[in-house]
Structure I
Amino acid sequence: MRGELIKILSLIEEKANELTLDGYEPDVVLFGFEAYEFLKNQVNKEFGGEEEVLELSGMKVRLLDELGKDAVVVDSKALGLGLGGAKRFKVLE
């Protein structure tokens, strides 16, 4: 259980670092519904309670159902201005 949470946090940090190296400022992580439910369950098992996850690694967490089992680290100020500004990864296989 803890390993899965560490894996997700590591992927978020990795994608955020890649965006930062490309000159972006990542500030939001978008999660698909299944990915968010998995993350929330992992966090609640690790720390107890039934809290919603609102922030990870200093970035806001938002839901986007269409992402399904994936998540995307985003620079919200650069999104839509051209290529780049977002990095997608799989939370669940």
Structure II
Amino acid sequence: MTDSKDSKTTMTLEPRQVAIVLGMEDGQISRQLFASPEVDAMLDDEHSDIPFHYFLASAFLVRLDQDEDFAADLAEWYDERLQGEAGKADAGK
């Protein structure tokens, strides 16, 4: 069996995409923000604005880091949506 910390997964981003990768380490949420080479180039260019989707992903991570209740609130909100969708699907049968 391979230790999960040693195994890696390759992720390919489409041009102009960004990705947030969340994990759990010792009960703490780990987070990383990745950008495609095109977005990286925009971020390196002093004359370019920060792409909105990169800004949005960054803001999400800042909120996750600074608001200790945010993750729990977000999970609760999402669970409520899933239950609502499941109820609608069951009603349609």
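Assuming 53, 39, 30 is Cα extents along the principal axes in Å as calculated from a single structure, say which of I, II it is. Working shown, then result.
Details: I: 39, 24, 23; II: 53, 39, 30.
This value belongs to structure II.
Taking relative contact order in percent (Cα under 8 Å, 6 or more apart) as the quantity of interest, name the structure among I, II where it is greatest.
Working: I: 36; II: 18.
Top value of relative contact order in percent (Cα under 8 Å, 6 or more apart) goes to structure I.
helix-only ellipticity at 222 nm (-39500 (n - 2.57) for each DSSP H run of 4 or more, over all residues; to 500) computed as -12500: which structure among I, II? Source structure for this number: I.
None of the figures in this text is laboratory data; all of them are computed from the coordinates on show. Worth saying up front: this structure is predicted, and the values here are computed from it rather than measured.
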